[in-house]
Each structure stands twice: as structure tokens, then as C-alpha cells.
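Structures incoming, each one as C-alpha cells.
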Structure I
Amino acid sequence: MKKSYFRPEIEAMKGYVPGEQPKLANLVKLNTNENPYPPSPRVREVLASFDYVQLHRYPDPLADELRDAIAARNGVKRENVIAGNGSDDILTMTFRAFTAPDRPIACLNPSYSLYPVLGRMQGAPVIRIDLDEARDFALPDNLLEQAEGANLLIITRPNAPTGNSFPLETMREVCRKFDGVVFFDEAYADFADDNCMELAKEFDNVLVSRTFSKSFALAGLRLGYAVGAAALIDGLFKLKDSYNLNRFTQTLGLAAYLDEPYLHECCARVRVERERLTGELRELGFRVVPSSTNFLFASPPDQDGESYFRKLRSEAVIVRYFPGEVTGKYVRITIGTPEEMHRLLEVTRRFYPAGA
């Protein structure tokens, strides 16, 4: 047998598989939860006036100007904020800081499939806590009991791929009682009615992460951040790559972040289409999980998510399918423009006529 040079954990694991970036003619791309609208016009203005000569210097390794803006909006200090190359970078630092073979991680199931991969990279046991499909993927009543022994508990709120959220007071109780770090992955918080940012200020064991990929329409830029107690943030800085945010990212990200009215406008448009699509699919007999995100988790009348996924693909409409006993009943549909939603529904009605 050929010798492996990898650590046993790496040799045994499967890597994370990102969402497909298909290249099809007349594509309607609804599979990776990107914002259907362009970034803030301020981004275009800053990009047009960017002085390329600056690129011969390293960027600010701490991203202080960006962190100051994030801190000001959230009522914290710079020392409570860390920025990263997408929220995945924040997650990587977090797992390196708080997980190990004797420090398990607990996460929800189904949820973001990167979490178990990051745990296995650290050789950490992964505790997967099943959500209750019958109650629209609600948290189990014994969440804390199941998470006992973990040093890191990740709660994706709103959750992906299911799209639902969890009561804020329940989250506060979890933070109060969990004997470890609670990490709220809030990639979709701007599309929801509330968020957990106040908990990051209230408790010294809480981190809240956000991304610019969804609501700020900057998935191609790669920018995320986390807010938490100064001691937690300071520990993450020990693990940060020296220059993890390039000058473009810091400059354009700041421009987008400061245009709050545009952010709210885009999110409002997405929410309108989300509610409209929910109603239309339900009229066709779909089960649709109540969503607080920019996507829907929907099961067709025959509960065959894979078949629906393939039928849509045959018409160049791409959604996300997650194989599994539970998730296989559903597809995840990113909310697009009104025109994209019209096309999705037009194709769907051919496969699942109302009342059939």
C-alpha cells in the first residue's frame, strides 16, 4: 500500500464541496444564495477611482477602518471585531481556536456542511444535533443536553439550508447555560426580523459572524466578520493570516457597508419575492419551510427533491439539492429577480400543475 503523507484525519475525510458554478446557456442560477442585484453604486464609484499604485504596498493587516465602521454600527469597540476573507475564514480561525481531539464541536443537522469538515480537520469529535422536520426544522427541546461536552456550539441563524430561524429568547438561554463558546453564524441575518448581535455584547462566550456575500451582493469579493468579547477576538487574531484581507476587499467592502439605505432596499426586494414565491409554490402543493433568508427550502408534492432538481436543470434552472433521507425531499431555491422567479414558476407549473 502506498504511503500517505497526510495526517490520518485528512486522509480519511471528504472535503467540502462548494455550490456548482454552472456554465449553461440562458441560465437561471438559483443554487448558491447570491444576491440577484448588483452591489451598492458606491462600490462602482470607489472601484472606478481606485489608485492602482497602492497595490505595491501591503494592505492594513488589521483592517482597522473597516472594523471601526462595523463596531460603530453595532455599538461595540474595534477590539470586539475581526474581519476575514469571507465568513469561512472566520470559521476556520474559530475551529482552530476552540476545537481539538479532546474539544468536540456541536452543530445542527441539517446545516452548513462545512462545519463537520472543519471539525475533522482538527481531529475534533462532531456532535450533530437533528432538527425536527415535523415542526419545520425546529430545535430539539434537549439541545443543551445533546451538546453537552462540546467546547464549541455553532447555531446557524437563520439556518441553512432550511431557512428557518429560532426564538431569540431560546438563544439567550443557550448562551447563558452552555459551558463553552456559542458561535452564531448569521450569514442571512439581514433578511430576517431579528438577530443575535446583542448576545455578543451581553455574554463573554458568544461570537456572531456575518458575511458580505449575501445581503451586500459581494460574494465575489470574499469578506466576513465576527463580533464578540475582546478576549475571544484577541484569541482569533493570534490565528489570523497576516494579510487576510487585500486592499481591494477592504476598500470596496467599506464602501458597501456604509451604504445602509441600499442594503435595506435590496433586502426588502428579496423579501417581497420570497413571500410571493412561497405562496405560489404552496398553491402547487409544495411544502415550503417558513424562511427568514434569501432562499426557500421546498419539497414538491411527490417529495422527490432530486427529481425536481433534475427537471429544473433540464430547463437551465439550477437550484441546490442535498441528498439524504430528510433533505432529499427538498431543494433549496435562491430568491432571484422577479423575472427569474417567473421563469422558475413557469417551468415548475409544467411539472406540477395545480390540483394535479
Structure II
Amino acid sequence: MRNDTAIWPSPESYVTRMQPDHPVLCFAPDVLQAVARRFIDGFAGLVTYAVKANDDPAVLANLAAAGIRAFDVASPAEMARVRAVKGDAVLHYHNPVRSVEEIAAGVVHGVQSWSVDCAQELAKLADVPREGVEIAVRLRLPVKGAAYDFGGKFGADPEGAVALLRQVVEMGFVPSLTFHPGTQCADPEAWAVYIEAAADVARRAGVRLARLNVGGGFAAHRAGVAPDLEAIFDRIAEAAEVFGPDRPALVCEPGRAMVSEAVTAVLRVKALRSGGAVFLNDGIYGALAEWRDIGAPGRFRVMSPEGQLRQGAMRERVVFGPTCDSLDRLPEALALPEDMAEGDYLLVPGMGAYTAAITTGFNGYGRHEVVTVAGG
């Protein structure tokens, strides 16, 4: 997502002037920086960015310009991408499963925080330099409130976390705990439950934590009223008082909620069938890939090529993507205006996270032009 020299006032202005026939992502750097500052100002600790959500150099550069100095990386490729934009960035390597070669790359890149969730992965870090290097034990709990949960793949239960924390101290690393409440979590109490459990784990282990990483999972605005991030920040700070005088420094690692609002996707209606089905110029192999798993967002507008908003009665329509694969179809119908016409544009805000990161080039579709806009 480059910083174009020509900045359009809005996605609508770009569409009406250029009338693109291909998918476009309208990137608003000012919006991205404003969200970054919201996290920095509101969260009572270190804000890191989860690079997996969007690793584009322009995104990383704008986050650095806004004051983000630490980045959560999941691979050596992400490390290199961050270093190319911000050479002095602090790197947290919190993908808890790594090969020996990946660990070596992390050491070369100067990773300052590693995460583990089992004894085997901790043993792999035996040769990592100790001085000032943190290992965060990843805790998992059966906490509800997210679109989907990571506990089935990563994390140690409380008993396992107690044992791992003790081993971290014995090995001479700086001890920390981390957790992830799950994707699109809007319930502040999910963090509170985890924080209370983390305090109990530290107490049982007899370990004073240097830091507590409360993960990502902060919900992006997908429908209805925007999530109240400040309520989550406040609840996290309040819940952390359970540690008393041993209260660790706090860290968070937002991804989706950090970058989502900075991009509006512009898709075109390729065809309308007599039965009401809609064919778009992008689908589940492209910008709409996540819609299969967490549903379509409720925030979009339909516009004619001349800029007229379609305001007809809403009608549920089956939506297909452009490829020749019959699976290229949204699992649920979308409510779209009755007066929508072939050649119209679907403008979808809140598409900055994962849209570009997981897009394929199947059938020659799915690649997006990126333009810079002043706002979404």
C-alpha cells in the first residue's frame, strides 16, 4: 500500500473520475495514523503492531511515523520487512512454533521477546542470548466472546503455564505471560478473566512477571456501532491491579483493529442475473476471503459510476466472485439495494486487515490496485 503522489479526496472521487473495472483498495494514511495514536494514548502500556494483519511497507512506515516502535512478527520474512522500514524497531516473535532455522534468524534480527506454549518449544530456545531477552509463556483459557478463538492451536493451560514460567526463570530469561482473547473480541470482560488467571499463574509459579502481554483480538468496526476500544483499555488497566505491588508492565499487539479502518475496498458489479444473483470482480480468493469465516461486514454502500448512491429497498442476493470455481461464493446472501445495476460499485470500508495479506491470484483475479485517499 504505497503512498501515491496523487492523493484522492475520497474513494468516491476516485471511482467517479477513473471508473475502474478492477478491484481497488483505497488507503488512507491519515486514518491509519489516527488509529495508531488512539491505541498509544489510550492503552496503559506498550503498543506493538501484529504485522500479519497487513505487512505492506506503506502501512509499516505510517505506523512508525505515528509512534509505533514495536512490532509483533510471526516469521523471518516479517522481521526483514519491518527492519527495512524501521531499522531500530523492537521485535516480538510471538508465533510459538518455530524451526531451528527460524530461531537463528530471530537472533540475527535481534528479537527481544519470544513466546512459548510448551516445554519442547522452550527447549529450542536454549542457545538464544539471555541478556534483556524476554520469554512470554502463552496462556489459554475457555473464554467466550470472540469471532473465533486461538486456544485450539496455541497456548498452555494454567498448570502448564506455571511449570513453563518456572523453567523460563531457571534458564535465565526475563519472565512474562501472554494470551490472546480471540479474533474480533469486543467484550472487555474477556481480558479481565485472562488477567486474573495470569495473576494466579504467576502467584502459583512464585514468579514476578516483568510484563503481561494482553494480546490482540481488539474488534474492528464491521457493523452497527463501532467497538468501544477505550472501554477495553480501561478494563485492562483496572483488572491489572489484581497483581498489587507486583503489577507487571502491560503490552498489547493489535492487528485487525489497528489497520482495518484505513482501507476501503472498491468492487464492481460484473453481472446481475434474473434470479437476483450478483457477480462481483472479486471474491473469496481475493478481498472477500475472510467473509467465509467471520461473515460479511454490515458496512457498505453501492454507487453508480457517476457517483449516485443506490437507495432502493434492500433485497437479499446471492453473491459470486469472478473466478470459474463454483465455490467462489459468499456463504450467506447480502442485502443489497433493489436498484443496483450492472457496472455499479460496492464500496466496503474497514478492509485494511488481511484483505491484501491473504489474497491469491487464482484465475488471474484477486490482485488489487492501491490508491491513496485522504479519508474513507
Structure III
Amino acid sequence: MFSGLDTPKISCKRIISPNSFISATYDRANFTLYSWGCILLATLIPFIRNDYWVFRIFEYPRLQKWIFTLVILLLFVGFVELIAWYEWAFAGVLLANFIYLSYLIFPFLPIASYEMMPAAPALSDAAFGLMIANVYQYNDDKSRLLKLITDRKPSLIVLSETDEAWEEAMQDIYDEYPHRVVKILDNTYGIMLLSRFEITESEVRFLVEDNVPSIFALVKLPSGNLFQLYCLHPTPPVPGENIRSTERDKEILIVGRLAKKSPLPVVVTGDLNDVAWSYTNQLFQDISGLLDPRKGRGFFNTFPAQHRFFRYPLDHIFCSDDFRLQEIERLPDIGSDHFPIWVKLVYEPSDADGQDTPEADREEEKLADKKINAKT
């Protein structure tokens, strides 16, 4: 017989060794890294040349994917022993993804070459300021934009998402901007051009969609030289706006063709609802021959203003090689979901040969034709 003291005790408590805990943690880390890595392979989705938003939207966060890819690659190499073939393969895919994204964003880094050359200091008096801003139609604080205009005194202002309330607010500066082209709408696609310079000709056109206007204007500089200004704001490829990028791409490329044919210097500007590195944007530059002042200077991300990490360069200014750049800056918050953009340009055609203009090849011309003639 056994006494109560001699009776063996059976414990129901599970003993977890340190090794098993480390193993479980290691498995969870592997799962997390593999999962994030697979998400980042969405870099490949834009290679599918489909106009539906689910494909096009992945073109936007390439800088963010570059950062995520670098972090995950470092974590993966640091925590995984890289024994199995699939671990090496996964690390290789991450490295290839990182290199490809680096190639895409490199032209916008300050270490890259300028696409649009700086203006000569001696010609600083010939410079003129251009400010563009998507004001956000439902933004009730009009004072911040008005103060910014008063401080900067731009020669030209291009505003999008302007309704009647915005037009009324802008009347406070109408005396300083006697030349205006205005198309007021309450569908977030109103657009305004305010100018200190004479506008010799202007037209509001609906290039693709009946409720989305653009402004074409001939602007006369104080020197007497004319230049062609195109102000755009096409619809974005997102649910609730437009489920395809067809209309946006078509409008951008139509203007690209017009810019190429123009006998005058050209500036194209506005909220294009496309990022600077997208294939449509590059196609636009190639068929138009226009220069991007951001290349070699920075991203100048403008949207969304409320989220620092998830911002993209959606607001653009492109110029023909008749111009050089004196200043470019993303301006302070005006209460909109976009930041305004400011540039100072100098009309300097005599030195235009120093700038390498983009040029389309035969395949790009065919692709542009196809997208311009696409049914909408």
C-alpha cells in the first residue's frame, strides 16, 4: 500500500521548453515575412496592361513598396538560415524586386541627373511663377490659399475642384489677375486659370468625358513671346470615380500629341491623377517630348496631404525644352487633400539644345494610337 505521501502526482500542466518557444516564434516570423513578401510581389501587377483600376492602382505606391521590400529583405536574410532552395529563391525574388523598384524611382532622386536644366542666374529677372493646386471642393478654409497666393505672387495660377464657393473666394484677387479662364462645376472637376499675363486665346474643352473640362490657353509673356498652356484634371482609376484608367490615359495622351505638334513652347499642368513613374506618364513624356522638372530633384509628393507615408506625386508640371527651371517646391498645406506645387520657369530657348528631350519609338507611337482610339 502507498501512503498519501507516497502517491505519485500527475501534473496536467504543459511544459514548454525554450527551444520550442523559439521554434514557434521562428515559424511565425517566417510566416510573416513570406506573407509580406508575397504582398510586395504586387510590383508585377502593373505589367498586366489592363485599364481596370485593380491593375492600375498598384502603380502608385512604388516608393512605399521599395521601402517595404528593403526592410523585408534585410529581415529575411537576418532571421532565415537560407538552407532550402525556396528560401534562396524567395530572397532572390525580393532582391530582384528591390533592384527593379530602385530603377523606377532613381530618376527622381537628388543624385540623378536633371532632365530639366537650371536657369542661368543672369536670366532670373525673366522668370515667372506658376502655382497649381487641387483645392478640394469641400474645403471650407479658403484663407490659406489666398494667403499663399498673396505671399508668393505667382504670375499664373491653375486651380482644380473649383465650385461657385471657390470662384467667389478667388474674386478677392481678381484685380491682380485680370486674365482668367474659368469653368465652374459642382462635380469636383471645376477648373480655373488666373493670370497676370495676357491670355490671347483660350478655350475650355471636354476632350474625353462630357463633365470633365480642360483649359487650353495661349499666354503672352512680358517679352512678347507666346506659349501654349494646357490645364488638365482627368478622372482617377478608382471605384466611385472611374473603374478604368482608359479615359484618364486617353486625355493625357491626346494632350501629349497636341504638345508635340505645337509650334509654340508648351507647358502642361494639373492634377493628372497619375504618378510620375507610371508607364502612361512615361508614354506621355515620350510622345510629347516634354520635360519633368522633378527628375534629379525629388518626388514632390502631393497626395494625400493627411498621410505622410502614403503620398504620391499626382500634381504635375511638364515643359518643352524652351524653358529652364529656377525653383520647384511643394507648398504648405491649404486644407485640401493635395499640397500645391510651385515652380519658377525661365523662357530660355537659345540654350534649349542643352536639354535631352524624351522621344517615342515606333512601338510607343502605336501604343499611344491604340489608347487614344480606345472606346470609352
If semi-axes √(5λ) of the Cα gyration tensor in Å is computed to be 32, 27, 21, which of I, II, III is the source?
I
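Given 1.04 as the derived value for Cα Rg over 2.2 N^0.38 Å, for residues 43-98 alone, which of the supplied structures I, II, III does it correspond to?
II
Each reported figure results from applying straightforward, stated rules to the coordinates on display, with no laboratory input. Predicted model, so just to flag it, every value in this text is computed and none were measured.
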